[in-house]
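As structure tokens, here come the structures.
What follows is calculated from the coordinates using simple rules that are stated; it is not laboratory data. This one's a predicted model, so the numbers in the text were calculated from it and none came from an experiment. Cβ atoms are built from the backbone, for glycine too; each structure is taken alone.
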Structure 1
Amino acid sequence: MEFSKSYLGKLRRIVGTRLILIPGARIVVHDRLGRVLLELRSDFRRWGVPGGHQEIGDSSAETAIREVFEETGLRIKRPQVFGIASDPRHETVTFPNGDRTQSVAVLFHARKPRGRPKFNPRETLELGWFALDELPAGLMPNSARTLKAFRRFRATGTFQMI
């Protein structure tokens, strides 16, 4: 969805760059080999897991499905929740344009994405599959925390609150 037409884009026209609380979703997409899909974000020029803010009328799961498609061109089904990220020390971000957000993100994972990877270079510069023990340098801090929580979830089956 074009940013200016999104809920967040409309809200930004009213509040400017002030800190706002945003619900959203972050998704660890993994393949049969256990590799995770990361995107090189165009705004920060750092690697991260797909994710984004919730739109009015969307559930968290619908947000996850939409964000994966918008950012990667891949389709996922039945994303599974493994945690919630809400610690303001780690979920408060200042974007290069000065916008500030504090996120509450539902953390999902999804297997076996369908389709061919494609992306909009205004959002994503590159996509790559990475083993969890061979992640690229320059990860977004909240994505690094999400991937650590996913590793713990896979090892323990315990819901993660980060």
Structure 2
Amino acid sequence: MELLDLYDKTLKRTGKTIERGQHVPYGFMIPIVAVLVYNDQGQYLIQKVAPVKGNYYASTAGHVQSGETDFAKAMLREMEEEIGLKVKRDDLQLVKIRRYEYKFTFLYLLESNVRVEDLRLQREEVESVSWMSIGEIEDLCRQGLFNRTHYELICDCEKNNHFK
């Protein structure tokens, strides 16, 4: 059982928790972390989520577990768990916190030229990973196969010139 801390709309912990998968009560929020890994060729490291988890394409992301108050460390944990990518905290760049109806998404960027074959995938979460261009991501989005929120985050970062 994975517990998630509930926050108020100002991002203060409330001292209450819920089990992952439960409905977030009205007026409360949960934090989510996401990372856009990009390389020096302008491609993004995209994972195909395992069929039992939805069978769609997205960037690496996950829930902040109860007791985790350092969201960058939560992102490092998620990357290592899901795709076996170990990086230093200083390699992550927080670029935005986006608020949704019941969650905050902390979006990080990571520049890396990691080879796909060097990654170790958590098979119950991730079916595969590959480097993709924005055009390939747009094609998947048009087909309804790419996580729409993650696509919007990529577009927002490109529009605001967050990538080097």
Working back from 15.9 (mean count of other Cβ atoms within 10 Å over residues 75-82, computed), options 1, 2, answer is structure 1
From the coordinates of one of 1, 2, mean count of other Cβ atoms within 10 Å over residues 35-42 came out at 17.5; that one is structure 2
Output 30 (relative contact order in percent (Cα under 8 Å, 6 or more apart), calculated) maps, among 1, 2, to structure 1
Comparing volume of the Cα convex hull per residue in Å³ across structures 1, 2, the largest value goes to 2
If distance in nm of label points 7 Å out along Cα→Cβ at positions 27 and 83 is calculated for 1, 2, the one returning 1.9 is structure 1
Structures 1, 2 compared on FRET efficiency 1/(1 + (r/R0)^6) of positions 43 and 67 (r between Cβ atoms, R0 = 41 Å, to 0.05): the greatest is 1
